[in-house]
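Once you scroll down, you'll see the structures, which are given as structure tokens.
Where a number appears in this text, it was derived from the coordinates with a stated rule and is not lab data. Everything quoted here is computed from the prediction, not taken from an experiment. Cβ atoms are built from the backbone, for glycine too; each structure is taken alone.
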Structure P
Amino acid sequence: MKKRSLWIILPALLFAAVACDQQTDMNDNPFYSASSLPFEAPDFDAIDDEHFMPAFERGMEEQLDEIDDIANNSEEPTFENTLVEMERTGVLLNRVSRVFFNLTSAHTNDKLQEIQSELAPKLAAHSDDILLNRALFERVEALHNDRENLDLDEASMKLLTDTYRDFVRAGAQLSDEEQQRMREINERISSLTTRFQENVLSMTNERAVLTDDESMLEGLSPDRIAAARESAEERGHDGMYRLSITNTTRQPILTSLDNREMRQRVWEASAFRGVGEDGGIDNRPVLMELVELRAERAELLGYESYAHYALEPQTGESPERVLEMLTDLIPAVKQNADGEAELIERMMREDGVEGDLQPWDWEYYAEKVRQDRYEIDEDEVRPYFELNRVLEDGVFYTMNRLYGISFEERDDIPVWHESVRVFDVYDEDGSQLGLFYADYFERDSKRGGAWMNSFVVQSHLKDQMPVIVNVLNISPPASGEPALISFSNVTTLFHEMGHAVHGLFSDVDYPSQAGTSVPRDFVEFPSTFEEDWAIHPEVLRNYAVHHETGEQIPQDLLDRVIAAREFNQGFDTYEYLGATMVDMEWHLLGPGDLPSDAEEFENSALAKYNLDRAAIPPRYKSPYFSHIFAGGYSANYYAYIWSEVLAADAFAFMEQQGSLSRENGDRYRETILSRGGSREAMDLYRDFRGGEPDVRNLLRRRGLDTE
């Protein structure tokens, strides 16, 4: 999850905010000065919704004044009086933005959504006021043209070249008329992305499945049935059971529901979101307009398509290069998916089910095949994965073994929800690295998925240390019950901690290069890399303990859990590639090429790449594909598998060098995690690896190696 210094964030990546009619006393607003809490952590006890808009307005005004001072400086431009001073701007705006956008994702409400909608175009215009400032660009351009004579270190040179590129890509070289149109496009895109995300959150609640017949829930464990009953009662549906919908097309609960009719209801509730069914929300007009505006913006800037524009600063470089890598994977993926389908269909016949394999059947019978082949039952496994034990004796233990760091919980830091936990993070020498927040349970006010945010980013220039947030969406247990989680949740905990240490270990001068400020198709590498430690024998022995008996997970069961990971990887990769190709095809369209039917276009895109198997729909369908229509992954959803190539190769390399050791961890921390965006991403990787990544390690990781 890439974060950039606010002055260089492009409008399409901004998540918007809003005007409040109520004004607060200028001196009472907690955002107007740095928090007195450790590391400037936000004081949520002092923050009210009414504080946001005044802080945003003042923050934008202050930053524009600072930018004008730089742009109109009568002295000749230097790196210090231009680039460094730009890095210092926007302190208040950054402070309020980081808190606000964390809340709009993790704990929103009607007021925050109102603010977000109204502020979206204002933030887009603010970004344009900086990036389209001709006097400022002239200074940056003069320095860029003379860069070889400036005697800059590597990080400073990269800051200069990246800044120049950001100005050009924003339209700094366009005519006045073209810049005016660019401003209009950016403001509209910003409003649309906000509306898309608000719709997705509303749809998730709108499409939850209710039943008053407990027999429809056969297959679920008693604690999950109790949680479904509590979820319904909390929303006024006494005597009923509520099954919430997660962000992906597939629904984890489908692995357990015995009733085929109920599985179909749940799957259809998920898959048909955002198409206006039964008078519900229709997100298709929003995404269509977004696609058209992005294509127009790319054309204005001289690019063949928005995909060409979006990939230029990534390590993937171009759609052609990315598509070549992705299409090379498809034959092996299809072969594995075909084999999985045969096993699943055989199991269906044995179960007396007639008819074709349907998407609501796949995961249910895949789980049966997994149980049959590996004698794995999810309800047998979950008691060994209690959330707190996984976190402290799994994730934190691994971070200590690799990097020497430790986590100590504290209860005196205000949080935005009672379930959020806060930890001090200490280095081996006892010095504190920063703060870590853990927000793990799903709720109606939180969007789906998992992510990392930063309240404060590390910077020597600003003398700041990191304050990092991890957010997941684990189903909360029934009252008084332990939080027993799936193995998928376990790997997600490790994944998001990979993002967290990327922020915590940052050791750079410039805030725009801190932590996760790396290309989108590189940022998922450190997080994916950490996932595989979840199955390292030493780590597993430490956290996979029965929550009642304290017994370690039996070795035989453990072996079967690990072996079972590879089954269904054909499905997993197929559905991911489907979503990736849909993303690419939307963003390869030129202005005026917009299709009349979004569903037909999506189906055609899947058929084009021979990924149109009905039983394996794309991981996200377009009307709820927030990554590309509300987040920063437009034409970049491929980044997960692109990054996984590096993650699989790095883990294989580390295994060759002694696996879980401080020597390996320190090398990885020094060459990758601490450097942020201060060097070219692939140069960082080559420093660590001593060479280029081997894609075969990805195929082996996913069990797709056909050799």
Structure Q
Amino acid sequence: MIDEKFLKPYEPKETEKRIYKLWEDSGYFNPDVCIEKGVTAKDAEAFSIVLPPPNVTGTLHLGHSLMLVIEDIMVRYNRMSGKKTLWVPGTDHAAIATQSKVEKIIFEQEQKTRHDLGREEFLKRVEAFAQKSHDTIVQQVKEMGASVDWSREAYTLDEARNLAVRTAFKKMYDDGLIYRGYRIVNWCPRCSSTLSDDEVEYKEKPATLYTFKYSKDFPIAIATTRPETKLGDTAVAVNPTDERYQQYVGQTFAIDLGNAASLPAGRQEIKIIADEGVDKDFGTGALGVTPAHSMIDYEMAKKNNLPVIKIIGEDGKMTAEAGKEYAGLHVKDARKKFVEWLKQNDLIIKEEAITQNLSVCYRCAYPIEPLPSLQWFIDVNKKFKQGENETSLKELMISSVRDKKIEILPERFEKTYFHWIENLRDWCISRQIWYGHRIPVWYKNKEIYCDINPPTEDGWMQDPDTLDTWFSSGLWTFSTLGWPNETADLKTYHPTTVMETGVDILFFWVARMILMTTYLLNDIPFKTVYLHGLVRDEKGKKMSKSAGNGIDPLDMIEKYGSDATRISLIIGNAPGNDLKISENKIKGYKNFSNKIWNITRFVLTNTEDADLSVKPTLTENDLALLQELSDLTKEITGDINKFNYYLAGEKLYHYTWHRFADIILEESKPIIKEGGAKEKISRQWVIMEILRNLLILLHPFMPFITEEIWTTILGREYPSLIVEKWPTK
């Protein structure tokens, strides 16, 4: 007798939470349980992956959903293929992003700053927010059907990861790879913190290019979009091949306030220097060198022994070094005042409207101020001994990919990776925020103490700064497996098999994991990097709340089910390419879920009078159908092994709907109704066999409906679909 549920339409809302609980209760997400229950061999090959930890700043978006679906396909397929399969979940404290969000909430609700609350009380507020966000994220991960091992869940700021961070910092400090220095950094006045180079974004903005002279008798005009920074200039750089200025190279010109046509900051000495990096064709071909507020200019200053004058402070206002008329002004006000002064003294030669790539903070979009600051850095170029060889962190990052120890997919991103690494500067790892891993360094008088644990004597003061969140994230593949302890998980599952993540964090995260792992473990963190693109709306535009084109994955799950949402994110989505998606696409794949349900009803209805426990003698036509299914299985398996999930999904969709439902089942109706006994039982057995195999092949893509059908019609005969063996024929 056919189960009554198949007489009704499929209802994902009723099914999915129940099915996920079934999986959790089975324990099969944990590879140890799979071994204990005999569904995975003890000596089986390992497959491991760590979840790129979502930030505890809010809820999951479609980009996270895409990540979860791709990784769940990998994990379910490998688990069904008999491998010891581990997927470690976790969340990221996200340091500056989480702190900024909580600061905003507190100010809006209480009109207080973190300084009003104090460090201890403020951190309590942040931790409460992070916990609430974490709980929401966990529930959403479950709703997407992700088969992660919750018993191994990690958090970048928990005690185990804290130990890993302190251990890594101390080793790098002891090896001279971490140092404290006064250098130019990217500073966000709004976040009141440093940013690393790859945390700086660039936005096109209209700007004015001013061409002017420092004084009427100064021999060279310069062009700049930031004239207020010229108050800190100590040189003018020209290209050594530029014949217009060769006669002035090496000369120093004094500009004095006593002269009516001089700079208002007071007496300045401007040296003319030659540098091949100067573009002869931009502006006047001469560049005002502001060593304190440009990394490029700072390098020129070091080469030419130029003074460094800090005229912009951490608050985004002009310092006393800019002159008494400018001290305390915001940079925009200083710019306006200085331009007025230039005009009054007839020093402006030209003003042009241009489009400028403005450097902004990747978190708050506020303009970045490069400025000198005492910070902690990782030296990426310093040589150190590893085994018998001398190397550097930069060389380790390059060789891991160049020597094919790590494969990046799509391969075209290798070129981008190498370009970034080759131009990598020392990594500024200190942040002037309260939420995060505190730098494990203490000071007393002129002494410095760095250790995993704090000093036992009184009088030591810990460094107030915290570490860049990517420092702890860089340890993720091995800190989640127990490092710095030598654990069974670390031995079994590291290096991890795949790192699946978005193209937008290739440098933020992937490169830093390679840096940390090759240095600390003398090994690679993963064998393959699979990069997915961004999720965009149906017109190709970036999704955002302000644009009104965002799609909430949870809304889609509520309306159409997780399976429909999942498969819509895969089909048509090649590795590394951006994906266009709309609600109509997701709605369309709800129809596919219904089709699978209706196919099952048809098969059950037309086989309920048959004994299918023994394979009958099959007709030639039915043998051909099984061979066709076998060929499809080989194709699907090959596509999955090559990370071509979109191809596998498309082939399964078309075979299920247009081949199995539209043709094979239609042809089966007269055979089952009017055919001879041998022909009938042969076809009944074959359509059930095709359905059974399709449920297995579809399971990684659409796990809920396939498990629901499997456990209802085949549960007594086979185990849970989550550990059913992947067909090899």
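Which structure, out of P, Q, was distance in nm of label points 7 Å out along Cα→Cβ at positions 288 and 384 calculated from, if the result is 5.2? Attributed to the structure labelled P.
Quick one: log10 I(q)/I(0) by the Debye sum over Cα atoms at q = 0.06, 0.09 Å⁻¹ came out at -0.34, -0.80 when computed from one of P, Q, so which one is it? Traced to structure P. Assign the value 0.30, calculated as FRET efficiency 1/(1 + (r/R0)^6) of positions 160 and 408 (r between Cβ atoms, R0 = 35 Å, to 0.05), to the correct structure from P, Q. This figure was derived from P.
A value of 1.48 was computed for Cα Rg over 2.2 N^0.38 Å, for residues 600-639 alone; which of P, Q is the source structure? Going label by label, the one that fits is Q.
Can you spot which of P, Q the value 138 was calculated from, given it is volume of the Cα convex hull per residue in Å³, for residues 472-591 alone? Going label by label, the one that fits is Q.
For the read-out helix-only ellipticity at 222 nm (-39500 (n - 2.57) for each DSSP H run of 4 or more, over all residues; to 500), a value of -16000 was computed from one structure; give its label from P, Q.
On the way: P: -16000; Q: -12000.
The structure behind it is P.
On distance in nm of label points 7 Å out along Cα→Cβ at positions 296 and 552, which of the structures labelled P, Q is highest?
Details: P: 6.4; Q: 4.5.
Going through P, Q one by one, distance in nm of label points 7 Å out along Cα→Cβ at positions 296 and 552 is largest in P.
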